[in-house]
Structure 1
Amino acid sequence: MSWNAYLREAVATTIDCRVFSAFNANVDMVISVRPEDVAAICRDHPELLAGDHSRLPGRPVSTPGHFLALLEECLAAGKSYYDIVQAELGEWFLQYFPEHTEAMGGQAGIIANQMAALGGDAYVYNPVLSKLQAEMYDSRVKFPVTIEGALNWVPIRDGVNSDWTKINYIFEYPKDTSYVFGDRVVTTVRANRIILGTRNPLAAMGFSEEMEAFLPEVGAAVDCGFMAGYHHGRIEGRAETLEEFIQLSLRQLTALRSGNPNLRLHCEYLPMSNPEQESVLLKALIPRFHSFGINEAEIMRALDCLGFAEEAGEIARDERSFSLYQGALRLFREFGLPRLHLHNLGYYIVLIRKPYPVSPEKVRQACLFASAVNGVKAKQGGAVPWEAVGQMANVPLSEVGMSQLEAFAEEARQVGYPITSEFTSTGIMEREDHICILTPAHIVPNPVSTVGMGDTISSSAFAAEVSLGIGGPR
């Protein structure tokens with residue numbers, strides 16, 4: 001079969017498993033950063049262009065000066081950025097950036113909505129659920145509550161438990177656009193985003209003490225789960241130190257799986273502010289998951305944190321499919337994972353440990369399905385309904401992916417890896433302890449939004465794989 005034939009088969013994949021996600025959800029205030037908006041700030045507040053507006057490490061963005069200095073730095077470097085912001089700055093942001101939209105944000109929220117839109121049975125848990133947040137969920141999503149000492153799954157809008165809403169201000173900027181900061185002109189080298197989020201101690205990245213007793217029942221109700229938010233590293237009042245947070249998280253993961261030995265859990269990477277603590281957290285938690293997701297930029301950070309400077313440096317020097325594979329393999333073996341999914345612009349690399357309950361051909365099918373879902377999302381935004389996925393059936397996979405497939409085959413042969421003559425038409429390479437599946441993916445020019453694309457790819461691929469693999473290899 002050709003790659004086009006694989007794709008046409010993949011878009012018909014159905015999500016017929018029960019999908020759970022936790023913990024982080026918020027309202028994304030997506031803001032388009034236009035040159036005229038920056039000009040207006042600089043005109044009204046020339047004092048912000050001079051002086052030292054740096055912050056102490058770990059302190060939130062709390063003044064317009066902090067923000068403008070950060071914005072200039074990120075635009076110049078073309079880098080993404082995440083930090084905490086004082087909620088009081090929100091009104092100031094909206095005064096100077098009038099072009100904005102509100103959308104579901106946070107990995108747990110995005111994944112729950114996407115799984116419901118694809119027809120899966122979607123379940124979500126958020127420690128704090130406001131009425132505004134609940135209204136941003138697909139009405140088909142279920143939420144756990146306790147009623148008279150028993151666990152009940154209710155429609156999401158019946159699960160409201162707070163008046164507070166976490167808001168992430170997402171500043172998106174395009175490539176090749178010039179911004180003027182006084183006498184300095186910055187031209188962006190790539191499209192990217194800056195995320196500044198409000199925070200509430202109650203919005204913990206873990207299950208509440210009340211819910212913890214029901215975790216075996218939660219796990220028994222679902223087939224796969226997506227857990228996000230461990231990068232916070234603490235829960236105020238319950239797990240103040242990293243070690244306490246790790247022990248709480250491990251205890252809850254064990255309880256979640258205790259009611260369902262077939263439950264498969266995925267963790268999507270998010271960086272911590274402290275690399276040393278991140279190394280401790282990753283080593284403790286990631287081996288407890290069945291699957292781990294990461295992108296091409298994040299993997300360099302993770303490798304550096306763990307002391308794998310050679311692999312990180314090679315990706316930084318020459319990012320390509322083979323260097324990304326070598327870095328992914330290092331993490332895969334370090335954590336002893338059954339599955340690792342590295343998603344990059346134009347292609348995905350998935351490593352699965354032998355023996356694996358799903359055939360590599362079905363893993364490839366799931367990846368192509370995820371590419372199609374993400375392609376529709378890039379074109380129209382929001383959660384993609386299953387009925388829309390088929391529109392990508394005849395959209396060619398990217399030239400980037402196809403060329404990286406060829407380049408991988410050539411480089412792997414040179415180092416003696418078991419590359420067969422069929423590799424460029426299958427994307428499958430089998431080694432002694434694992435199988436590598438390299439799948440070309442779509443690239444949609446000028447996407448409507450880049451927020452949540454990694455989460456969409458990882459969750460769609462893993463849920464499709466679980467759906468395809470229920471009952472064993474097929």
Structure 2
Amino acid sequence: MPITRRQFLATAIAGVAVTTLPHCTLVDSDTDDYDYVLLAEPAPVEILPGTSTPAFTYNGMAPAPLLRVRQGQRLRVKFINRLGQPSTIHWHGIRIDNAMDGVPFLTQPPVQHGESFVYDFLCPDAGSFWYHPHVNSLEQMSRGLVGALIVEEAEPAGFDQDLVVVLKDWLLNADGSFKPFSSPRQAARMGTLGNVKTVNGLQKPVFEVPAGGLVRLRLINVDNTRVFDLSLKDYPAQVLALDGNAIAKPYPLDSRPTGAGMRLDLGLVAPAAVGEEVVVYDRKGRFNFEIFRLRSVPAELPRRTRIPALPVNPIPAPQLAEAEVLNFVFEWEGALTPANSDGKVDHKFWMINKRAWGHMSADHIPAPLAELSLGKTYIFELHNASPHEHPIHLHGYTFTVIGSDKREITPYHTDTILLAKNERARIAFVADNPGDWMYHCHVIEHMKTGLMGYIRVS
């Protein structure tokens with residue numbers, strides 16, 4: 001008998017080994033036919049042991065609830081806002097209908113306090129994705145409004161454990177209260193780093209995995225700023241997917257720089273010996289800093305030796321020979337204390353093509369950075385003309401990275417590219433999704449101080 005949509009969502013978790021991430025409660029009402037309800041509201045959470053942090057939460061949880069859906073299915077999420085300020089939800093990495101993209105004024109009116117909005121969209125691609133607000137992003141994301149969205153492959157991938165790992169820093173005082181989320185000095189550089197690193201809301205946790213089992217490790221960087229250079233040091237693992245997109249030929253992991261908003265899926269065989277551990281590190285130069293551990297626990301499983309590749313998502317192939325080339329330069333504006341007409345400081349440090357993103361409202365939407373023709377292939381030449389890394393994210397699309405002057409590139413699909421300092425890279429995609437699509441750095445302070453714009457596809 002075919003499984004229904006609601007039956008799948010209710011049982012999807014049961015078929016995968018349990019992670020420590022909380023799962024969202026499903027809606028049981030016969031009249032409100034949603035797959036999930038997300039209620040955004042202030043709530044105290046314990047990040048530092050024995051303290052209380054005044055967070056913003058979805059359903060009272062930090063990290064936010066883990067959502068799951070099957071590839072090719074629609075997802076209906078009712079968002080209720082009780083934050084005391086406007087908000088939206090952006091579904092990072094999903095090739096989505098423009099009206100569901102969650103950008104205030106550009107794709108929808110902000111959801112006001114006490115109001116609700118139903119996000120209803122198709123999930124065409126399998127992979128590791130996430131969700132967050134696009135209103136007052138610096139405060140709302142810093143306070144905890146970030147969560148994982150997993151789109152399962154149409155057919156089971158065959159892992160014994162599917163472990164979702166959400167990486168987020170918090171900027172806290174010793175009593176659990178928040179430090180200032182940003183400073184002009186840091187916003188004009190690499191951004192303000194948090195001082196409390198968490199993995200699924202915990203500090204240096206240990207996750208149990210089945211001894212000798214085949215483990216899929218989904219690493220999701222939901223931080224505002226930090227770049228994690230992810231490594232298992234000497235333990236063998238295969239890179240299966242980058243930023244929600246399976247790669248055709250998995251390869252061994254050495255380390256992988258993973259910027260804000262980016263994701264890394266790994267496959268590994270857990271140690272056969274019960275109690276043996278695998279450490280996941282953030283590599284900085286010659287040093288490796290522990291993030292979390294995997295510990296083998298007893299399991300009766302057949303011997304695992306082969307790590308399977310994942311099916312590649314159905315991304316339209318760009319026609320490079322016919323592509324139009326557009327150039328984008330990401331650079332520092334250098335204005336330290338610009339003032340508006342009222343004499344108030346209005347920090348803008350970053351620009352795209354010599355233009356800093358201005359304020360947007362219902363009555364004022366800045367012009368797009370570029371206007372693209374529907375169905376045409378484009379190559380974007382990206383130049384990071386600054387001494388800092390920038391994870392550049394394009395809404396509504398999965399693009400193909402085809403070249404760089406800093407590293408060898410085997411073409412791969414992604415929605416976010418981490419540009420190294422002074423790097424020039426080339427990306428290509430078919431402009432097949434109409435609408436106005438945000439295009440920005442995912443270091444939130446950079447985005448909020450100018451490094452943002454949008455492209456129009458029509």
Structure 3
Amino acid sequence: MTEVDQQLNIMKFGGSCLTDAASFSQTTEIIKNYLKRGNVVVVTSAFQGITDKLIHFYEESCSDGNKTENQICEDIIDEIYTKHSDFIEGNLEKGTTEYKASFTFLDENINDLKQLGRVVRLLRPSLDIQDLIMSYGEKLSTYIVSQYLKAIGLNSKFISSDELILTDDNFGRALPLLEETRKKIKKIIPPLIESEKLKLICVTGFYGSTKDKKITTLGRGGTDLTAAILAYSLNESFNTKVIYWKDVQGFLNADPRITEKASLLNQISYIEAKELAFFGSKVLHPLCLDVNEKGNIPSEIRPFNDPNSENYTRITKEVIEDDKIIKAVTSIMRLSMVTIESGTMVSLPGTAAKLFNILGENNINIKFISQSSSENNITFGIDLKDSMKVSFLLRNSDWFGKQWFSIKIDNEISLISVIGAGMLHTPGIAGKIFTTLGDNDINVRAISQGSSELNITIIIQRKDCEKAVNVLFDAFINENKNSNT
């Protein structure tokens with residue numbers, strides 16, 4: 001069998017998969033089962049709650065350093081140590097090589113954290129040190145998991161992801177340098193599997209490093225992204241698949257908290273999944289899906305508590321054509337809508353560029369944007385938590401605060417997105433959406449559609465959100481089910 005024919009399953013386990021003896025036993029059984037089918041790379045998150053403790057430790061270390069704050073830092077470190085030492089004591093036999101190695105690693109890294117806390121007090125807040133501190137959660141959990149797997153007879157190799165993944169220096173949410181990372185990973189992992197006959201490698205999730213060896217974290221969904229990067233980099237060497245073990249079965253066609261009719265999407269394309277992820281579904285991060293799509297990597301989201309279930313989501317590059325023109329109706333309940341109006345906007349070129357520059361420099365994420373054909377207003381959506389910040393930035397900017405602009409912010413809106421590749425070739429979808437909402441006395445405040453025509457985004461009053469999702473779900477998705485029965 002050639003190397004490229006070898007099956008390689010890259011499996012991501014989150015913190016909820018490592019909470020107690022029962023969940024860890026489940027994780028172990030899953031790994032054993034997949035080792036029967038080929039090689040396995042395990043990517044793990046920090047133990048549950050540890051990342052929050054590390055952030056708290058960093059924040060307290062940034063304070064003035066009085067006795068109270070010093071004691072808080074010591075207490076946090078003690079809690080982190082206890083969480084990991086309890087795991088070692090409860091899962092590894094005392095006195096074994098793996099038991100000793102785990103405690104040695106834990107002691108060394110806890111001492112490093114204490115030193116970093118002192119450095120922060122001297123140097124004051126620093127995003128690169130914050131990322132370094134946050135990386136210790138995945139570093140500790142993955143090493144201990146690797147030692148446990150060794151102890152039960154599985155030849156496991158631990159690799160810290162800063163040895164594999166190169167990123168830019170955007171600390172806090174760094175982006176991978178994919179092609180350089182691919183070259184680096186291909187030099188390290190395939191030879192390990194081939195020369196040492198390794199079938200199991202444990203890699204830390206969530207972080208990488210810059211070219212000058214500074215640790216960077218990958219932001220929300222960073223461990224999922226780590227798995228995607230590894231799959232992208234190894235797909236030419238192995239027959240690669242990514243499996244994300246989650247607390248849910250996979251992508252649903254609506255938020256079950258809003259409509260009880262929501263059901264599992266057994267198969268979906270990457271382009272549709274990215275729309276779902278961006279517009280409300282938090283199962284996987286859009287960037288993670290984008291990397292998997294670039295590498296044409298088959299992916300699965302599987303329920304951790306029912307690993308042999310046939311009910312899970314498969315994600316592929318192929319768009320499955322069936323009678324479901326609309327795959328899902330998603331929603332973001334709490335948003336703010338900002339409208340900038342001016343009769344002079346037409347004669348002021350560069351207005352949009354200046355707006356996006358202000359928002360980008362201040363890390364404000366835009367959820368949607370709409371501009372009137374007369375070019376006298378721009379409307380865009382932002383997270384509700386950013387509303388006051390955006391108001392301050394715009395009203396105090398030289399351009400928007402001192403020109404003839406009116407700035408209005410509505411904090412009582414929701415976003416609904418109707419998603420499906422089928423609408424690309426189907427006329428009349430927008431008309432049916434407006435008719436459905438109008439017949440149910442739901443007023444549309446704004447609308448946006450991308451050039452890909454994979455989704456139509458509607459902005460409505462928050463009080464109408466639940467009703468809008470349900471009537472659109474009945475009109476587009478339940479209609480398909482009813483016509484088949």
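When distance in nm of label points 7 Å out along Cα→Cβ at positions 80 and 272 is computed across structures 1, 2, 3, the figure 5.2 traces back to 2. Could you tell me which structure in 1, 2, 3 was used to calculate distance in nm of label points 7 Å out along Cα→Cβ at positions 208 and 376 as 3.5? This figure was derived from 1.
Here, each number is a calculation from the coordinates, and none is a lab measurement. Model, not experiment: these values are computed from the prediction. Cβ atoms are built from the backbone, for glycine too; each structure is taken alone.
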